[in-house]
Structures are given as C-alpha cells and as structure tokens.
1. Work out the source of 4.02 here, i.e. which of I, II gives that when Cα Rg over 2.2 N^0.38 Å is computed.
2. Out of I, II, choose the structure whose coordinates give mean count of other Cβ atoms within 10 Å over residues 82-89 equal to 12.6 when calculated.
3. When helix-only ellipticity at 222 nm (-39500 (n - 2.57) for each DSSP H run of 4 or more, over all residues; to 500) is computed for each of I, II, which one produces -34000?
Structure I
Amino acid sequence: MITIDLSIVAEIICVLFMIAFLNSALYKPLRKAIKERKEKMDAIDAEAAKFENSTKRLIEDFERKMREARLAGKEEFERFRAQAKEEEAKLLEESTKEAEAKKEELMGQLVSQIEAAKKELQAQAEAFAMEIAQKLLGRAV
C-alpha cells in the first residue's frame, strides 16, 4: 500500500530537480548538437545541390561546345573537300588541255613525217620503177 507523507514531496522535488538537471545538462546540449548537425547537413546538401547544378551546367555547356565544334569541323571538312574537288577539276582540265596540245603537236609531227616519208618513197618508187623498166626492157628508158 501507498502511504502519502512528506517523503513523497521530497521524491517529487528530487524528480523535478533531476528532470531540470538532466534537461539542462544532457537534453539541451544534445538537442543543440542535433540541431547544429542538421543545419550543417542542410548546408552541405545545399552546397552539394549547387555543385551538382553547376556540374550539370558545365557538362551541358561542354556538350554544346562539342556539338558546335563538330559542326564547325564538319563544315570546314566539307569546304576543304569542295575546294579539293575544284582543284582536282582544274588540274584535270589543265592536264587534258596539255595532253590535247601535245597530241596535236605529235599528230602534226607525225603528219609531216608521213608526208616526208611519202615524198621520199615516191621518189624512190620512181627510181625503182625506172630501174625495173630498164632491167625488163634491157635498155635505158
């Protein structure tokens, strides 16, 4: 059985004193440390989110610049390719003209050599004909 006397009041005072002491000595510093830790974690999370956003922006910027550089490189390549084709066409045209000129020159030389050979052969043919006629007839013609 419970008896109510002055010792209960002393017990209540001791419990209240213990609660006040534990609150000020243990619970408040613990809550303060937990609060500070939460604030630090929130600050770290915010900074990490900021770095993550910054990183995403840098990656997007890098990828955009890479796309632009690839496009510029492709355009430059196509420009050089077109320029090379023009040069090729010019060189081909020049070499074709040179070949045609050389061909015409050689044909002219060949024609003149053929004409000279014809004249020489005709002269020799007349001399051979005279010689053959003289041998056949046995007298000078």
Structure II
Amino acid sequence: MNGIDYLVYTFLGISVTFNMLGSIALHRFPDVYTRLHGATKSTTFGTIFAVFAVMAHAFYRLHVTGDPKYLQMSLHSLVALVALLLTNPTGAHAIAKAAYLTGYKPKKAVVDSYESRIAGHVKAEPEEGEVKP
C-alpha cells in the first residue's frame, strides 16, 4: 500500500463516520426539525469526504496512467458534490417548512417566532425606521 491509499482510506473512514452519525440522528432525535438538522449536516460533511477520496484516487491514477477517464471521474464527483451542496439545505428547508405549516410543532421549543409571523401578529420585516418588537 502506498501513501495515497492511506489518504483515501482516511477520507472514506471520515465519510462513513459522519454518514453513520447522520443515520443515528434520524433515529434518536425527537422531532422532524432536529432530525433534519442532524441528518443534513452529517451527511453533507460525510459526502464531502467521500468526494475527496474519489478525487484523491482519481488524480493519483491520472498521474500514474495518464488516462483521462480519471479526470472525468473527478469532475463528475465534483459536479455531484456541488449539486448536493445546493440541494441538501434547500430540501431540508422545504421539508421543515412543510412540516411546520401542516401543524407539526417543534418539541421543547422555547420561542416560536415563526408562529406569530404566520398568524399575522408580527410583520416579517419592519418598515424602514421601525423598531422590531
């Protein structure tokens, strides 16, 4: 085994660890909001390291063999990572908002400012020169 293999295995180990933590978050956290937070943060971080592993392996193989398919593999992984970084938080936000609007309230929430905005008691944004309550 050479040095790049250790780097790839380290990246994959970090990836598996964070993806496992995301799976545990789905089972252990009390409501949809904390589950979404735990799962999206952990799996996003885990996927970043999986892509790092693919890119490290691909660049090493590109250097050794000169075959351009490894550059293509690296670029595809990078595009997939960018797509994940854009869609993961957006999807989690949409799920959380849909859950809230259907009546699923956060457990143990101390302050729920979104509820008063929906009810129309507080404006979402104050007018210019107006002080927030």
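1. I
2. Value 12.6 for mean count of other Cβ atoms within 10 Å over residues 82-89 corresponds to II out of I, II.
3. Traced to structure I.
Read-outs: derived from the displayed coordinates by stated rules, not from any lab. Being a predicted model, the structure only gives us computed values, none of them experimental. Cβ atoms are built from the backbone, for glycine too; each structure is taken alone.
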